[in-house]
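Before anything else, here is the set of structures, which you'll find just below.
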Structure P
Amino acid sequence: MNYSIIADAYEKIESTSKRLQMIDLLVDLLKITPKKIIDKVIYLTQGKICPDFIGLEVGIAEKLAIKALSRASGRNQSQIESHLQKSGDIGETTFKFISEKVQSTFFRRTLSVEQVHETFTKMAKTTGSGTIGLKISLLAGLLSDASPKEGKFLIRTVTRNLRLGIADMTVLDALAISYGGGKINRSLIERAYNISSDLGEVATIVAEKGLEGIKEIQVKIFEPIRPMLAERLSSPEEILDKLDGCCAAEYKYDGERVQAHKKGDQIALFSRRLENISSQYPDVIDIIKTRINAQDAIVEGEIVAIDNQTGELLPFQELMHRRRKYSVKSFMDQYPISLFLFEALFVNGKDLTVENYNIRRETLENIIVNNNRVKLAKNLKTKNAQELEAFFEEAIANGCEGIICKSIGKESIYKAGARGWLWIKYKRDYKSEMTDTIDLVIIGAFYGRGKRTGTYGTLLLATYNKDIDTFETVTKCGTGFTDEDLIKIPKILKNHLIQNKHSRVSSTINADVWFEPKIVLEIMGAEITLSPIHTCAINSIRKERGLAIRFPRFTGKYRSDKNAEDATTSKEIIKMYQRQFKQISNLMPN
C-alpha cells in the first residue's frame, strides 16, 4: 500500500473539525487498507509504531528533524529554522522545502506503508554509538523519496505532533462501521481494546475474523488492561445515595498507580498511561515476585514514597525522583517505597474483571503476603455517611489524597478503560496551603526504625491553647532532620523526659515516650487539614474534629529563644486555615 494514500487521507481529515466527517474519512481509509497491514495503518494514525506498553518510540527532537530535512532538501538549517519560526509547524515547513528541493533525487522510490513503518521501527530501536547520525540518515532517506505531502506527515509523526485530532474512540467507531456491522457493536470492540490496550491488534482481528474474533480476545499477561476510572462527588451522602446506600471505601494514596503483571518469575510494571516502568522500580519487581502468591497474576496498586526512618507516607513529588533512566539503584535507596494493592484483575488463568468487587477483593487478600513494604489498601465497608466522612478524614490525616468509594453490588465489575459511577472519588476540591512557618512544641516521640533505630524516628508536636493553658497535638514530624539533629534532639529532650503524658497536654495519640512541653521547633507544612485524631482547635471548625499540619518538615531552626507558651497558638492555626480557605462555610458540611 502506497504511503501517499495515507497522506491523502490525513490531509482530508486534518481539514475538518467535524467528528462524524473524520469517522467517515477514516472508514474510507480502512476499507481500502489491506487487512494484513491494517495494524500498521492504525498505529501510524495514532502517531506511533506500536502499542504504548511495548515502549518503542520513534520520536526525535525537532532539531534533529531539521537536520534530516536539510540533508533531504539541500537547504541549510538556518533557512529551515527561519521558516519554522514563522509557520510554527514543522510539517508545513517540510512541505515547503521538499516542494522547492534544490536537487531532485535521481532515483526516487515510491514510499510504501510497510517501508515507512519498518524505517520508523528501525529508528526507534537504534541504540549505542552513532545513534543520532543513523536516525538522521534514515529520516533523510524517507524525506528524499517523499512528496511534499508525504514529507509533511512523515516529519510530524517522528516529532510526535501528527495534528489529526483523531482519538482512540474515533478509531473504534471507524472499525465498528468498517468491519463490525455498525456503531451498534462498538461496545464489543471497545471492550476488546480496553483489555488488550492494542488498537492495532484489535483492528487486525476484527478485519480478519469479525465480531466472533473480537469476542475471543481475552486478558493476557504482559498486555496491560486500560485502568478503570472514577467519577467524583463532594459529600458522603451523595456517594452512598449513588451506590445504593452501601460502599467499600479505600484509601486513595498519593502515589503512582501501577498495574503489575506476573508470570512465574517474570514481572512487568505498567503506569496509568500504560508505559512500561519496570526499570524504574526494581524494588516493586521484587515485591511482586516474592509477595504475590500466584503463578500468574495481574494486580493494581499504588506505589507510594515513604520515609525509611519513620514509615510515614510522603507526597507524590518525592516519588517522582524515581522516574528516571539512570542511577536507579542510588535513588531507590534514597527514595524507598511501599506498595498498596487494591485490585486483582487476573489470577491463575481467571479473568476477574468480570467478577464483582467482593470476589476481586477476597482473591487479592488470598494471594498477597503482607509485610511493611506491601499491604492491601486500607478499606471500610459502610452504609453510614458519618462513618464514611471519618474514614475520609483519617485517610487525609495519614497522608492520602482522599478515598475511592466502590460499588459492592452484583454489577460491580471492573470496567476497564471506563469512567462511571461504580467508582466514586471523594477528594477535597480545595486546599489550605501553608505559606509560612510555624513554631511547635515537642510533647512526645516515637522510636525510629532502620537507620534511626536507637533514636527517635518521629516527634509528636503541639500548638498552645492559651484559653485553657493546654498543648494540643497538631502533627507528627519525621522529616527534615539531619544526622546531626538525630543525635542532638535526644540529648536536648533527655532532661524533659517523663513517664506519662503531661497534664497540660491534650492528645488522643499514644506516643512511645512523653516530654514536658518545653522545646520549640520551627516547622513548615504543605497544608492545614481537618483531622479526626489531632486535638488542635478541636470542635472549632467541626464537631469532634481538630486541625492538623499535613506533610510537616523541620526547617532546621531550634527556637531556643521561645518558651513553649510562645509557640504558635491553636487560634493562629484556625486563622491560617480560614485565611487560606476563604469559603470554608460554603464548602464544609455542618
Structure Q
Amino acid sequence: MRKISLFFIALLLITNIKAQNSNQDNKVEIIKCSDFRVTKTLKEIAETQPAYQNVLKQIRKESEDKKYRLPYKAKKNANALPLKEDPANQKTMGSRQSQTLLNSWEGILTSSYPPDPSGAAGPNHYVQAVNSSYQIFSKTGSSIAGPFTLGSLLLGSNEGDPIVLYDKYADRWVITEFKSVGWTSGKVLFAISKTNDPTGQYYTYQYTSPQFPDYPKFSIWSDGYYMTSNQSNQKIFVFERDSMLAGVSTSRGFYKTFTPATDDGFFCPLPADADGQLPPAGTPCPIFTYEDDAWGGTSIDRINIYTMSVSWGTTPTATITLASQLPTQAFDASYNSTWQDIAQPGTNMKLDGIGGVFTFRAQYRRWTGYNTVVLNKGVKVDATSGQRSIRWYELRQNTTTGEWSIYQQSTFAPDNLNRWVGSIAMDDNGSIGLAYSVSGSSNVYPSIAFTGRLASDSLNTMTFAEQIVISGNSSQTSNNRYGDYSHTSLDPVDGTIFWHTGEYIYDGEPATRIFSFKFPANNIGVSETNKELSFTAFNNNGEIKLKINNLPNNHELVIDLFDIKGKLIEGKKLYPTANSLETSFNSFSLSKGTYLIRIGNINSNFQKVTKILID
C-alpha cells in the first residue's frame, strides 16, 4: 500500500511540474532606468545633512505611514498535517559550547516600526541599513560615516525595506530600497558604490515597478541582480549587473510574471544568493517558495524550486521553469490572521511572526559534486501551545544530474521559547550558522541569539548550544510590528566568519545589533588523532603551491582553481599519501586578483575552500 501511495504521489508531482512548465515563453517586460545620478562622497553628503536625531521622528512617521502587511488567509484544510506537534522538532539543546562570538556592537538607532535590519561585511567595513537610514562601520564597530537617511543617497526616498549586499565578485557595495507611487505602483532604487570604498561616490538607479514592490528581496547572480517581492501578480525582476557596476545610465532591468502556488496572502519567493564561487555564466538562478497542505492546493507540504534562465542581448529574454517539488517533513506555517504570533513577557501584546515566506536569504554555494542552498522559515511548533520557531533546510543539487533533494531539515525548538525572523548561512567548511530573535518566557524579552552545527555533526540537528548575543529588557506594547527580516552574511575575507544584524527590544523600543561569530574547524574524520586539517596555499615564482595535511582519509580528492567570477581555470584529481598531499598550479598567465581553491571528496562529505591573492 505504501509503495502504491508513493507511486501516485510521484505521478502527481511529475504531472503538476509538466503542467506548470507547459506553454513557457521567453518574453519579458523591459524597464528602463528612469533616474540615474552619481552621488557625492559620503563626507560631502554629511556636510549637507541635518543632525540625525532631528530626522528620527520624520523617518518614523514615513515608515509607519508607508509600511503595511496584507492579511494572512485562514486555513482551507482543517485536517492538514501536522495536527499537533511538528514531527521534525529538535527538542533538546545542542551540547557543543565552543562557538566564538567575535565582535558585537549596537546598530543604528531607529524609532521605526519595524526597523528591518540588513547588513553585510566587506574586506574592511560593515554597512548596515534599517528603516530608513544607513551607516558605515569598521569591522570592530567604530562608526566611519553616518548614520544618514536612505533618502540622502537613494534619490530622496526614506520609505525603507532596505537590503545591503557586498558584491565580492566585483568588490562593490549595493544598497537598495523601495518607493511607493500611490500604492498601485512603485519604484526600485539602487545605490552601487563607484569603487570598493563604501564612503565614496555611488551610482544610483531608479526603476519603475508596475505594482508596489513590497518586501523586496535581492540576490547576486552571475547574469544580474535578482529581485522578488510581495505582489499580487508574482514577478521576478532582473537588473543588468555588469552594466550597473560600470555606471551606465541606460542599464536595463526586466521582469517576468509567473504563478507560484500561494495562499493568496503575504507571500514572497526568495532568489538564490551566490556565496563562495560565483556560478558560471549561463547557470539558471533558482527561486524558492513553499506550499503548506493547509492552503488547499496540495496534499503534502513541499518546497518548490523554480529556475530562471536569462539572456540579455539586444532584446532580453528569460524563461521560468518549475524545476523541482520536494516533499518535506510536515509543517504548520499558519499564522494569526492579525499577525499576533510571538508571546512576550508581562503583556498580552504579541508580535508579528512573519509567516508565508522563507526569510532572507537563500545562500547558494558550489562544492565538489553538488551545490547547496540553506533556507529557513517560521512554523508553528505545537498546535496546542501555539509556540512558534524556525524550520531550517539544507538542499543539495547533484551537479551531474541537476536534481535537487533535501539533505537535512529540522525545526529548532529545544525549549518553550519562540524563535523567529531567522537568517541562515553556510561557511567555507560546510558548517551552518543560524541567527534569530527569541522571546517568550517570564524573563526572556525579545532578544537576539544564534546556534549552529559542523558539517561532520549528525544530520538534522543544531549541535551548538544557543548563545544569547544581546538580551532585551522589556516587551514592545505600542504595536505588533517587529523586524520583517534579519540578515546573516559571510565574511568575504575569512569565509568561516558569520555576520548578523537583527532586532531586539530595549526600553519598549526597537533596537538593532551587529555581531560576528565563528565555529571551530570541521575536523571530520580526524578527531581520533586530535589533529586539525592543515591547508596552506601561496603563490611563489609563478606557481600556486598547495600543501594539505591531516586529511580524513586517502580517498581521491578533486582540486579546482577558479577565478573570483567562478570560471574554472584548472582542475585535477589526486590521491593523498598518508593523509597528506602536495601539488601546484601554474600562475604565470594569471592576472592580478583573488582566486579560489576548492578541495573536496564527495564520498567522504569533505569540502574546503580557500582564497589566494595573485599580485
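All of the numbers you see were taken from the coordinates with simple rules; none came from a lab. Quick caveat, the model's predicted, so the values are computed rather than measured. Cβ atoms are built from the backbone, for glycine too; each structure is taken alone.
If distance in nm of label points 7 Å out along Cα→Cβ at positions 94 and 166 comes out at 1.6 when worked out from the coordinates, which of P, Q was used?
Traced to structure P.
Once distance in nm of label points 7 Å out along Cα→Cβ at positions 182 and 550 is calculated for all of P, Q, which comes out largest?
Ranking P, Q on distance in nm of label points 7 Å out along Cα→Cβ at positions 182 and 550, first place is Q.
Kindly point out which one of P, Q the value 18.1 was derived from, the read-out being mean count of other Cβ atoms within 10 Å over residues 142-149.
Derived from Q, not from the others.
Say we calculate mean projected area of the Cα convex hull in nm² for every structure; which of P, Q gives the highest result?
P
Work out the source of 4.9 here, i.e. which of P, Q gives that when distance in nm of label points 7 Å out along Cα→Cβ at positions 46 and 574 is computed.
Q
State the single structure among P, Q that was used to calculate helix-only ellipticity at 222 nm (-39500 (n - 2.57) for each DSSP H run of 4 or more, over all residues; to 500), giving -2500.
Going through each structure in turn, the value belongs to Q.
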